[in-house]
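What follows is calculated from the coordinates using simple rules that are stated; it is not laboratory data. Quantities reported herein were computed from a predicted structural model and do not represent experimental measurements. Cβ atoms are built from the backbone, for glycine too; each structure is taken alone.
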Structure 1
Amino acid sequence: MQRFDVGARLSEMAIHNGTAYLAGQIPEDGSLDIQGQTRQVLAAIDALLARAGSDKSRILMAQIFLADLADFEGMNQAWDAWVAPGNAPPRATVQAALAGKQWRLEIVVTAAV
């Protein structure tokens, strides 16, 4: 097993048996609208997957947590522009109270390496 960016509470990613498990990714700029926050989170996912030797076409599962379901359409617009054509992964989207009030979403991804 290999862990990346290990902190006292969590690691940003772990790789085991050819699978990358990403921690929930949140936006850096909480002042952005849902599309801006989604793009930031997806860029963070791209960067972590690249470090693992993988990419978005190899995502096995995505879990999306929205603070407000009214943001569903805007999030989907950014997601649809990003997702690898022909490789849309299984996905769940739920409403959740997020740890930071400035965050509109958090995304958790599992991917093949």
Structure 2
Amino acid sequence: MSQHITRIGVAARYSEAAVFNGVVYLAGMVPERGDTDIRGQTQDVLEQVQQRLLEAGSDKSRILRAQIFLADIQDIGVMNEVWDAWVVPGTAPPRATVQAALANAAWRIEIVVTGAQKV
């Protein structure tokens, strides 16, 4: 039995999000303003995450899992400040944060999120 997959923001190479069985899978969100510092880039990416979740019928309080990739793990303190101010109290999801070589040298952060749709 095949179930429907909804794709949002479909491009030739990837989709911004896919929804299957009430679960929202976001692509890696990267800064749209690469010329800012880690604080600005984190805010930028989290705004994108929230927007994609809303488009998929979810929100940041329904995040099931977050994976955070930092170009420099030394940025984790500032990134955590922005994250802590953004996350809904009492709904902090399981999260992993690692250092990784990102596809664009200007990017300091990339975030991948899985969330649950609202019922």
Structure 3
Amino acid sequence: MASTTELLQGTLDLLILKAISLGPLHGYGVLLRLQQISRDKLRIQQGSLYPALYRLEHQGLVAWAWGESENRRKAKFYRLTAAGRRRLDHERAYWSRLSEAIGFVLDAAPEDV
């Protein structure tokens, strides 16, 4: 089994929203934060990240402002909008219910049926 985990379809937006909810980030910073908080289990490709950020921006879930990165380059820094915060809360609750249900199934024993 690989040391990193493949993302399920549709989870990237949720993970990006969560990473940005912890504080404004530029695009590459999102990748690094997700890698860090997943304890190096998730590695998002830049080719997946930037289209997702664009999609989230056009949905009104993130906004950006120009800033300076750690290497003193001009970069877009993303932050959650109010709509982004609501979406994150909604998706987080959904994933909690879903993971609980999957846990019940995976933990089932013959005497449970």
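Assign the value 3.2, calculated as distance in nm of label points 7 Å out along Cα→Cβ at positions 26 and 98, to the correct structure from 1, 2, 3. Intermediate values should be presented prior to the final figure.
On the way: 1: 0.8; 2: 1.9; 3: 3.2.
The read-out was computed on structure 3.
Distance in nm of label points 7 Å out along Cα→Cβ at positions 50 and 66 computed as 1.2: which structure among 1, 2, 3? Don't skip to the answer; put the middle values down first.
Numbers: 1: 2.8; 2: 1.2; 3: 1.8.
The read-out was computed on structure 2.
Please state which of the structures 1, 2, 3 yields 2.1 when distance in nm of label points 7 Å out along Cα→Cβ at positions 10 and 42 is computed from it.
Label of the originating structure: 1.
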